[in-house]
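Next up, some structures in C-alpha cells.
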Structure P
Amino acid sequence: MSSGVAGSPGTRADRLAAAVAEDALDQLLVTELQNVEYLTGFTGTNGACIIGPERRQFLTDFRYAERAEEEVEGWDVKVISGEWLGGLVDELEGRVGFEDDHVSVRTARQYAERVGDGVELVEAGGMVERLRRVKDPLEIGAINLAAVLTDRIYLEAIERGMLGRTEADVADFAVARMREEGAEPSFPPIVAAGPNGALPHAEPGDRVIGPDELIVFDMGSKLDGYCSDCTRTFATGSPDTEAREIYAVTLEAQLASLAAIKSGVDAATVDQVARDIITAAGYGDRFGHGLGHGVGIEIHEAPRLGPRSEDVLLVGDIVTVEPGIYLPGKAGVRIEDMVEVGEAGVERNFSTLDKQLTFVN
C-alpha cells in the first residue's frame, strides 16, 4: 500500500495557489495535517506548508527530515530547528491566510503576537477543504479500489456466516481481512443485530447474532489514503413482517434519493426525497440522521446531505446515500451506497452489492 494519498500534489498546489490569489492573499499557511498530506504527500505527524503564487514551502522538524525528502516533491523543504510556532511565523510574508477552523484561539493569538511588521493575518479556513471536495480521476480511482475491497470483504463475511457469531467476531473478521490486504478500516465497523440495529452508531459487542434478526453492517476500507463507506442490512432466518416492511421502505427511499442526485441540486432536496418516503410510511420520527456525507481522505467530508445543509452538489462530489429506520428495542435498517455525482445523475455507484434483503447463515 502506498503511504500517501493518490493524485497529483503539484496540480493541487497550483489550484490552491490560484485560489489564494483570487482571495487577495499573498500566502496561505496550511497546518491541518490531512490538508498538508493532500497537498504534499507528507504522512508524518508534524508538518506545515506555505503556498502562494510564487511560493511552495514545506516545513517540518528534524524528526521528519528524511521522510520529507522521500515523500515531498515540488516543494522547498525546510527543517525548523528551534521552537515550532516561532519558526512558522518567521516564514510568513504579506497578507497571509491561516486555517482558523483548525487552530485553537490560543494558537491564533500567538500567531498575531509573533508576526513581524508588514504581515497581516486573515482567517481563511476551509480553502483546502473546498479544493478537496471535488475529486480528480486519480482520487476517484483510489476510492473505487477501496470500495471494491470493501465489497469483497462483505461477500467473504456472508460466505463465512454470521448466525451464531458475536457482533464483535464479525467486525473483527472484516478488520483483519482489510489489514491482510494492506488497508485499514476507514472507521470502526458497525455490526448491530436485532434490537442493537436500532442504534445508528452501535458498537459491536458480545451479543450473539440469533435467528430471525436483521443485521446492520456498516464498514469501509482506507486504501492508498482514500476511504470507502458502505452499509448493508442482512437477515437471518425469517424476520417478522414489521422488519421486512421497514427494509422495503428504506430501500424505496434510498433508490429514490439516488435518482434525485445530479450536479446543481441542493443537498437538502435530495435528503427530503428520502425523508418524505419514510415519513409517508409512518416512520418519519425514526429517521434521525442526515441522508449522507462526502467521502475522501477522511470518512466525513463536504458536502453534507441533510435537512439543514446549504451545500449544492457538484460534478466530482463523492457522497454516501444512507437512509435508515430505527425501531427502539426491535430492529434497525440502513442501506448505504457511495456514489460519484455527475452532470445528469449518478456517474458511478461504487457500492455494487445487491440491495434486496440478503439472508445469511
Structure Q
Amino acid sequence: MIGVGGTVVIALALGPFHERVGRATPSLLLIVPVVAAGFVGGMAAAFITALAAGLLLLVVFIPPVGTLTVDVPADAVALTLFVVVALAIGRLVSWEAGRRRGAVERAEELARMHRQLQTAVRERDRLETEARRVSVLEEMDRQRSALLRAVSHDLRTPLGTIKAITSDLRSGTEFDDVTRRTLLDLVWDEAERLDRIVANLLSLSRVEAGALDPDRRPIDALALVDHCVDRLQRVLRSSPVKIEAEAELPLMWADFTQIDQVLSNLLENAARHAPTGTPIVIGVSASDRFVGMTVEDQGPGVAPALRSHLFEPFQGGDGSTGIGLAICKAIVEAHNGRIRLDTSPEGARFVFDIPTAR
C-alpha cells in the first residue's frame, strides 16, 4: 500500500507537467516508493511496487501518454531498464531490511537470554548462599552435638568419680591411711583433668572468636618441658618420660601458658594411648629460626581414616572431646609455627616448631 500509493502520488503530482519534466526525473522519483516498499514490506511488496511504478511511467510519462504503447524503441528499452533496476533495488533493499530485522531480533534474543542468565545467576547465588547457610547450621549442629557428647563423657566421668569418692568420705566409711590417700589423689587427678578440659573449651571459644592473641616473651624450652612434665607427673605415672634435648638451645619467642597447654595436650594424648610401662619421648631441637619439640609414644598410632581431619575440632576417635589437637594447631599457628603428625615406626609422633627469640 505504501509503495503503490507513493507511485500514484508521484504520477499525479508530475503527470500534468510530463512535457516539461521529461522522463528522467519521474523515473528517479518512482524508485523511492520501491525502496520504501522493499524496506517495510519485503520482496513481494518491492516487486509489486516496481511493476506499478513501471506501469505509471509508461502510461503517464512515455508518449503516447495515456496508453500502454511505446512509439520509440529507445523508450521501450528505458522502460525495461527501469523495471529491472527497480526490481533489483527493491530486492537489495528488502534483503538488507530482512538482515537488519534478523540482527535486531537476534540482539533482542541475546538480550532476553542475557536477562535470563542474570536471573539464573542471581538464583544460583541465592541457592549457594542458602546452601552455605544450611551447611554452617549443620556444622554448628554437629559441633553442638559433639560438644554435648564431650560434656556427657569427658566431664561427667571425672565428676562421677569425684562425687562417688566424696560421697564415701562424707558417709563416714572408714578407710585406712593408704586407701584414703589414694582416694584423695584420685580426686585431685580428676579435678586436674576437669581443669584441662575446661581450659581447652575456653581456648576453643577464643579461637572461634579470633581472640587467641599470644603474649610472647623469650622462653627457655627445657624449663617449659620440665614444668609441664612435673605438673603432669600423675597423668604420666604409667609411662616413664624421656627427654632428649640438644645442647645450647635458643630461647623461644612464645606465650609460656599457651605452649604449656600445647605440650600438656600432646603428653595427655600420649599417656592415654601408650601401653603401660612404655616410655614417652620428648625431643627438643633447634634450627635456624625455630625450636622444635616432639612428643612420641609407642601406642597404636593414628588410624589412616583420622589423619586428614586430625587437627579439626570434635574429631576424636577414642571417646575424647577431639578438641585438644585443634587447640594445639590454633596455638602453634598463632605463634607463626607449624605442627604435624610425623611418621614413626610405632605409635604416634607429633612435631611442632615455635620461632626463636633471636
Structure R
Amino acid sequence: MEFSGFTLIVTEECNFNCPYCYQKKGERYLDASTIEKALDFFFPFLKEECYINFYGGEPLLALDQIRHAVNYIQYKNIKQKKQIRYSITTNGSLLDNDVLQFLSHHKFSVLLSFDGYAQEIYRRKGSFDHIVSIIKKVIRNTDIDLETNSVFTPKTIGYLSRSIQFIAELGVQDIDFSICKISQWSTSSLKKVQREHSSLREFLLSHYKKEGNIPLADFRPNSRKEVFLCFAGRDRMSLAPDGKLWGCCLFSDFFKGYEGTEEYGKYCFGDLDSFIENYERIYPEILSNFSNLRTDHFYTSSIFCIMCDELEECGVCPIDTAFSGCITKRIPQWKCEIKKIFRKEKKLFWKELEN
C-alpha cells in the first residue's frame, strides 16, 4: 500500500441544507482517538509528498478535530519530514479571521463551494456577501491556495456563465463548476447548458486576451489522453465518521443506508480496527473490485463507451454518476450529452485561441 492522499471525513453534519446535495447528512463526528489511530497506522503508507484532506458535511463544524489532527500530524512528522499538504472542502460559512489564520499558518488549500449568482437560490440566504468578502480576504493571503466550485441545476443553469465571470473577476485563479448529479436534465435544460457553455467560451477568450490565463480549470489543455481509471483505494483512502474505510469519500456518502448489501461489501474496506489487524488480506481483496471502474467498461442507453471516438477525452467518475440513480457503470444519457457539449466548446475555444 502506498497513498498520495488520506481524507478525514470529520463530520456528517452540515449547517446548510442545499436541495441538490447528494450527501446523506447525520450527526456523527470523528473523535480524536479514532483520528490518532488512523494516522498512526496510515502515516507510514503515505508517500513522501502527500496530502491530508478534511471533508464533511461541513468540516469546519469539527474545527477542534481538524486542529487536533493537524497538530498530531506535525508531531508525527518531526522525524519523517514528509512534504504534507492540507486541504479542506467547505461551504465557507464558518470562515472567519481566526479560522483563516489557522489555514494560513498551515498553508491549506481551500476548495470553497460557492454558486456565484445562484448562491442564494438554494444555499443559505445572506451567504452571498459573506462568501464574496471571504474570497477577497483569501486572495490577498498568499499562504492559502483557493479554488472554487459552483453547482448548477436545471433551475439555475442560466447563471453559469455570469457566475464564472463574476468569480474570475474577483481574482480567483482556479475555478470549477459541477452539474447537479441528482437532477434529471430535460432536452430544454440541455439547450440552456449549450447556450451557457457557448457564453462561457466567449468570456474565457476575452479574459485570456486581457489577463493571459485561463481561470476555469477544465478549459486548460490536457497533458495527455487516456482512459479514465478510478483511483479510489489505489492512491487514496478516506475514513468516515462511523469508523469505516473507503477508497474515496464519495463512496462513503453513496453507500449510506446500504450496509449489509453485496455492493457495500465490495467497496468498503471495513472498520478501522479490523483493517489494521487484517489489512494484508483485506486490502488486495477489496481493491480488486475497483479494477473495472474505468470508462471503457461504462455504457449509456445508446452506446458502450468503449465504442465512443472520444473515449480518451471523457473522464466519468463512477460514483459521481451513481448519484444520478444509475448503477456504477451506467452513465445517464443527459450526462453524456453534457460531456459532449463541454468537449465541443473546449475544442472551439482552443481553435479560436490559436487563430
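A few comments on the model shown:
- Label whose coordinates, when distance in nm of label points 7 Å out along Cα→Cβ at positions 15 and 95 is calculated, return 3.5 (choices P, Q, R): Q
- Test item: helix-only ellipticity at 222 nm (-39500 (n - 2.57) for each DSSP H run of 4 or more, over all residues; to 500) calculated as -13000, pick one of P, Q, R: R
- Among P, Q, R, structure where mean projected area of the Cα convex hull in nm² as derived comes to 17.9: R
- Structure with the greatest value (metric distance in nm of label points 7 Å out along Cα→Cβ at positions 39 and 199, set P, Q, R): Q
Rule-based calculations on the coordinates, nothing more; no lab input. Not measured: the values here are computed from a predicted model. Cβ atoms are built from the backbone, for glycine too; each structure is taken alone.
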